[in-house]
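J.: These are the structures, in structure tokens.
None of the figures in this text is laboratory data; all of them are computed from the coordinates on show. These figures come from a predicted structure and were not determined experimentally. Cβ atoms are built from the backbone, for glycine too; each structure is taken alone.
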Structure 1
């Protein structure tokens, strides 16, 4: 079987597809990954053929960091404008290479893959990492996290989002489809996202809604296998050991990081980390995917890291303060450690709400309201969440959903595509 995996977005969109691709390779299938160019090395070192699509995603995030700290509803118009700017680029890059696939899998902001699948006459699957991305009257759309509405209100929000997508992006996609002799769609959002969908998120975060349109399959989160966990650096290991994990009265450890989300005022985040150490007696592992802390002088109780294996690190800390990305949340749930989510965009607000509902973390805190005192309080309260966090950890399959997802793709590849 030949599979085209096309995750377009940040590391949180791409990493799960690499996990799925590795499972497909182990089964003897041929895998091509089409993703932003900054993921070339990650794909090729795993043995995948790589097709670069669009711009370096880290450059896009850094150039538009203000959007990540606005309320999602306020940020939506600018986000739509950014997507419109890159749609033609995405389509051009996708069609710059001849594709030969039996099934096409899209994730994140991957719109051109539906055209590729339709041109090849093969099934197209949208891989969704969050329940909040599944259309349902049970919850609002991820991009408009307005909670407390009745089912009718949620339906109205979904209808507004689909209409907005069609008016602002669907028309562009249809123009590009006509250029390639493909039929157009009256409901582009549903054709791409809700015809054949793979929900890859742990069921503890919520069951697949019965009213979601299309053919849907629910599998656990696409997390790496336990045996594939990457070791931590020697320096980080020394810092962890210095925390005295087995010593009496050891200072608690806090992981503070927001995934691929850059910070508008990084000095404020650094200040919070320093205060946690100097005022509240906690040690801090301070993460940035963008080397935002390079050259910054930090006290001995604050350790700056780039991207690090969550599976190896999270079980060794006392509190995980993160942005609520789907992959980070899945890794945190598997660690059995209390969480504090600081949501930035889209699905992260749903995940923050759900973590609090599950009783494995305190209520989420908006980025502008985050303080060292708030994190220190969550650290003091961590034992309230310990038992539930450990129970969920025991329930979850450490290997995640790659195997059932690959099973589904193998079955789907033998069937004709579903017309939208």
Structure 2
């Protein structure tokens, strides 16, 4: 999940700045609405883990679970945003001195302190605390190399279950990190030929979408197609495609013209997959799910375009630029990383059932547990960012281009890039 600028994340760790002479003035510099989109992404993930994992006891709760389970699309939104934001920075800096050094050092300073700091707590500190010892921690300790080497998604694919307990959600951070390893090189090689780079972005995205469907048809494990990096590049590459298009002459206008048609067709096809699964046939659900996942990625990309072009006073713009959404976006990486330690404990210990005995209402118990869990997650993310992560983020200015420094100077309230 940046993540977390993925999953940081996933995707949860992307920069929020658009700088290019070819961009409209309202898309230059810091764009608060993109912070708000990250806020939406992390809120979707939080709702999934704190609400969508409950044991439904009646029809209303089953309906709630049915809706909130789609909160995992927040991870896909993180991927689309990360692809968009990172590719924009890479494309504009490709001809600047120390292109690769600056990019990788800035990513290291943004991602590694929190990622490896949490791993240090899990693997070095937790074993020293008697109440935290047990079979679950021992299991993680025996397999910690997968976490240190950004291989949790590979481990999950190989074992075909959510077998990394408290660190399961790190799979999306691994996907995003793998993307960071090769994509800057692709941009460096092809930036002089924008059309070729745009074509490669589309090819990677469509290739990942088709690979999931073909893989299922060929008998590959569902897990392989859901968490393994080659099958999860569609959102990242779609975001990259949009970043490149808005930086081409007439590119944004082309996207604006295409948006209604694409959103209508893809939205209709998405609804059709649900109708087929519910009313026509329950067979081949994994194939239908793979097709639906591809359609969702395109819809998320459409949403990103819609937010970018929304008038400043529109409801959409006011929502994503609101204090609450920007706040969540600013601390989204930490929120993604920390929240699952809480939600996993609550889910595996079914504390909602104990609360139900005390409160006399299962729905009230879930609501209270979710509120407390999300509140604690927000507090942890805030303290982590302000007291720990910022110390490393200040060092990023040493590896910034002049344009990036200028953009940072105009930013207010967004996370340092």
Structure 3
């Protein structure tokens, strides 16, 4: 700050010499310099204060994406009573006293550096890259995919629950649903997320295997005629909707990135499953989307359409997908879902093997955590807590309901509940 003084000094040197000898002026100079020194040094704390304020404002309001790619925050969501969302028409229902809840995760997309920093130190929250949640999809495309997954979860849940009761329903499988487009691929130019591929060169596509075989028997550069269904809705509809229209396009294939001389379309797909059940089952969960409530849906359907208490009157929650064979799969977000279940007063939380250890560590004995591999496993576990699932199975003709096989084989690539238990102890 002393750099201000030479300017003042040079000004004084340019003054008239007569005024320099003035006694009044000479007396004023020292006090003038003292005042200027005082003013200069008082700026230092002001500058520091302003810098601190600027830093605080930056941390509080600057987007987290400026400092990390993992800028989305996953937080505990809620545990919602599934039975209250189930509407059945065409058969008797028995509203249960107990509760089977599906758990959710809250996703915060617009985050600040301050929120990011706090989440980094909270075990119940998770920082994740936007690409993991949304990929390269638009909001509308993400909505289409997750809504399709929710619809599939509900349809498969009805299939599993009714087959447990002995209905022997054979699922209808039809088409290949596009859930991701490979960047720069031929498919990206013509197809959209949510399209349902039903035909290639006049041959019907019933599942993902059909599509893979029809494309990979072609060579790079070959033109294929692809017919697909597309929803006219811009608000989350998909090619699996009843109002979807048929579109046929000719697409030239690229070369498979891992197989020389093999044709490549560039789609990641799922196969739609439809269950022709003898009565109407609707599950209204509002804006909740995705596949993670499959186990909760299937258990709740069974609970609602049978007498007695599948849970023994307890409030339980689950996480996990369900496939048409009754196998339970992981979906992620289990730290947040476990915390959501605890905060909601849930007494028992059922999770798949891949997420068992994490759920157990988050719970810290605040809630009972049990591992299940299949739908039948879940029914058996609930019977240990007073549920009537085994009696329901016996009435339906299944006289020997048993837990699924749980081999310990570290090299098979499949985690079982037995292996998860060992991992928890070790």
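J.: Quick check for you: by distance in nm of label points 7 Å out along Cα→Cβ at positions 225 and 385, which of 1, 2, 3 is greatest?
T.: 3
J.: Looking just at FRET efficiency 1/(1 + (r/R0)^6) of positions 129 and 313 (r between Cβ atoms, R0 = 41 Å, to 0.05), which of the labels 1, 2, 3 belongs to the structure with the highest value?
T.: 1
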